[in-house]
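Some structures are shown below for you to check.
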Structure I
Amino acid sequence: MQMVVDSLRQKGKIFKKMQEISPKELGIRNKIKIFHATDMNGYFWAIFAVSQKSRILMKDVHKFEEIYAKLTLFCDHNFKYKILFIDAPLCSKAAKAFKEAGWKIQ
């Protein structure tokens, strides 16, 4: 969580509330860290942190969209911003699909 906070703080984003949601609460078996945050303006942020060795492909885009849908149902509201922290290579088609879906990739 500290890595996510530090990286967003460098970009000028400060949150007044940040809560980690375990994947088990959403019924997901993936190794992913999910954060639900509220910034100083009152906007809600969905932050995903993924650490994997293999390349992120188009099938992963659909997987993250499904996880995001489960998160909106779990929290009972939509999010203004969706951020994905990855340390794996990203397929060019997947990067384009993420941007079209409204994701910010860090």
Structure II
Amino acid sequence: MIYQLLVPGPVEDVEEVRILEWHGGPGSAFAPGDLVVELETHKALIEVRAGRASTLRAILCKEGAWQRIGAPLAVFSDAADEPVPDNAAELAELAVSFEVV
């Protein structure tokens, strides 16, 4: 199955985050609990971890860019060879956990 990673939330008093660092690129496999991406608010760091085993297929928001809570960040799939649809809006949301530190 193909999934989209959304900016997780809600985070109190935060409407958008900046992408600090991706911990892999297209083709990288993640196990549950692996750190996928670090995000930054004006006051805190947010660590986003994979909630399921998946493969990063496409990064939609580059490091340094700002993105609103709930907006798409990346596309993932269960298997590395699954075809990715052109319209990411139709994709299910990837399960993640996140911690504000």
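Just a few scattered comments:
- Looking at distance in nm of label points 7 Å out along Cα→Cβ at positions 20 and 44 over structures I, II, structure I comes out largest.
- Calculating mean count of other Cβ atoms within 10 Å over residues 4-11 for structures I, II picks out II as the one with the greatest value.
- For relative contact order in percent (Cα under 8 Å, 6 or more apart) computed as 39, the structure of I, II it came from: II
- Among candidates I, II, the computation of helix-only ellipticity at 222 nm (-39500 (n - 2.57) for each DSSP H run of 4 or more, over all residues; to 500) that gave 0 used structure II.
- log10 I(q)/I(0) by the Debye sum over Cα atoms at q = 0.12, 0.15, 0.18 Å⁻¹ from the coordinates reads -0.38, -0.61, -0.89; which among I, II: I
- When mean count of other Cβ atoms within 10 Å over residues 36-43 is computed for each of I, II, the one that comes out at 13.4 is I.
Rule-based calculations on the coordinates, nothing more; no lab input. Keep in mind the model is a prediction, meaning the values are calculated, not measured. Cβ atoms are built from the backbone, for glycine too; each structure is taken alone.
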